[in-house]
Structure 1
Amino acid sequence: MNQAANGPKPWVLISGATSGFGEATALTLSAAGWNVLLAGRRQERLERVAEACQTAGAEVHIAAWDVRDREANDHGVAQLMQAAGLGSGDGVPKLRALVNNAGLAVGKGPFDEGLDDDWARMLDTNVKGLLFLARACVPYMCAGSRMVNMGSIAGKQVYTGGNVYCASKHAVDALSQAMRIDLVDR
């Protein structure tokens with residue numbers, strides 16, 4: 001995904017950018033010539049990752065919010081797009097990629113001992129958060145833009161105690177396939 005030296009650097013928005021795959025993706029794409037928009041829940045961690053991305057040569061903007069909150073997604077995406085000078089109209093620069101990475105696994109254990117709060121938190125983050133963020137970003141994307149929804153092998157191969165997490169990642173796989181069908185010609 002290295003970018004050519006000529007022309008403006010493309011922009012990518014990465015959720016869950018404060019650690020793990022999100023942080024690694026931000027650093028890798030920054031070094032490969034992308035500018036990055038970082039989203040996550042923890043401001044101080046976003047600032048740390050942003051500094052590392054800037055050191056790698058990227059222009060960076062950050063915004064802290066919880067993807068479970070639909071309105072926060074709409075507001076956070078609009079804030080980042082404005083900061084980067086990206087827009088939804090014709091003739092304005094567009095978001096070239098979304099890495100929909102925010103996710104979590106909590107409450108591993110037998111199904112019959114599962115806690116409602118753990119289930120709600122996983123489904124709200126891993127499924128609804130993915131939907132809310134993707135829908136907020138699509139108007140800012142153009143033909144040829146890419147969306148990567150981070151799944152897990154757990155969406156294909158279940159494991160003991162992973163009942164709701166596995167189900168949430170199976171939903172990510174199904175949603176990704178359905179989004180591709182709906183958005184491929186846009």
Structure 2
Amino acid sequence: MKWKVLESTYLHKEPWLTIRKDKCELPNGNIIPSFYVMEYPEWANAFCLTKEGKVVMVKQYRHGIGTIESELPGGVVEEGESMEEGIKREVLEETGYSFQKFEYLGKICANPSTTNNFMHMFLATGGEKVAEPDLDHSEEIDVELMSIEEVKQLVREDKMMQSLHVNCIMYALVRLGELKL
């Protein structure tokens with residue numbers, strides 16, 4: 001069932017997005033002359049609980065859909081970092097919070113048909129504010145503290161658009177015993 005890549009051509013290369021065109025041969029011999037793959041770095045996000053049981057969320061503008069969204073903290077795992085090192089750094093940079101424990105929940109892919117990377121999900125517990133956020137030049141983020149019930153309500157009311165973050169929330173709620181499957 002696996003395809004054979006006969007040739008690859010890079011159409012666009014940037015640190016945040018690379019677009020590749022592959023010519024592929026299927027096991028039955030059929031040729032797909034142009035199959036497009038978007039290459040991204042690995043991502044990580046975390047469902048973060050403070051020592052007081054509040055969920056640390058970030059609110060920011062998302063240009064792709066033109067809306068302001070409440071999301072989980074996270075981002076790109078830098079080359080040379082472990083997934084845990086990357087998520088610890090991202091959470092601290094975006095929120096100013098440090099956490100006693102990061103538990104790996106698993107990984108998912110935004111679209112296995114056309115993207116090549118994974119989102120690694122974590123549950124962070126025992127958090128406390130230790131610094132002010134240290135944002136990238138392209139980030140404007142407001143930190144929000146919510147109850148677990150308020151986060152569930154965001155999902156129930158279809159007010160959270162970042163599907164990868166909704167997945168992490170579900171994984172975390174199952175791990176915390178807040179959701180039964």
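Name the one structure among 1, 2 that percent of Cα pairs over 26 Å apart of 37 was derived from.
Matching structure: 2.
Starting from the value 1.00: which structure in 1, 2 was FRET efficiency 1/(1 + (r/R0)^6) of positions 91 and 123 (r between Cβ atoms, R0 = 30 Å, to 0.05) calculated from?
Here the read-out was taken from 2.
If you work out mean count of other Cβ atoms within 10 Å over residues 35-42 for 1, 2, which one comes out largest?
Biggest value here belongs to 1.
So if we calculate percent of Cα pairs over 15 Å apart, for residues 11-74 alone for every structure here (1, 2), which label has the highest result? Intermediate results must be reported in sequence, preceding the final value.
Numbers: 1: 39; 2: 72.
Once percent of Cα pairs over 15 Å apart, for residues 11-74 alone is tallied for 1, 2, the winner is 2.
Comparing distance in nm of label points 7 Å out along Cα→Cβ at positions 27 and 59 across 1, 2, which structure shows the greatest value?
For this comparison of distance in nm of label points 7 Å out along Cα→Cβ at positions 27 and 59, the top structure is 2.
For helix-only ellipticity at 222 nm (-39500 (n - 2.57) for each DSSP H run of 4 or more, over all residues; to 500), the calculated result is -6000, so let me know which of 1, 2 that is.
For helix-only ellipticity at 222 nm (-39500 (n - 2.57) for each DSSP H run of 4 or more, over all residues; to 500), the value -6000 is produced by structure 2.
Where a number appears in this text, it was derived from the coordinates with a stated rule and is not lab data. Bear in mind that the values here come from a model prediction, so they are computed numbers and not experimental data. Cβ atoms are built from the backbone, for glycine too; each structure is taken alone.
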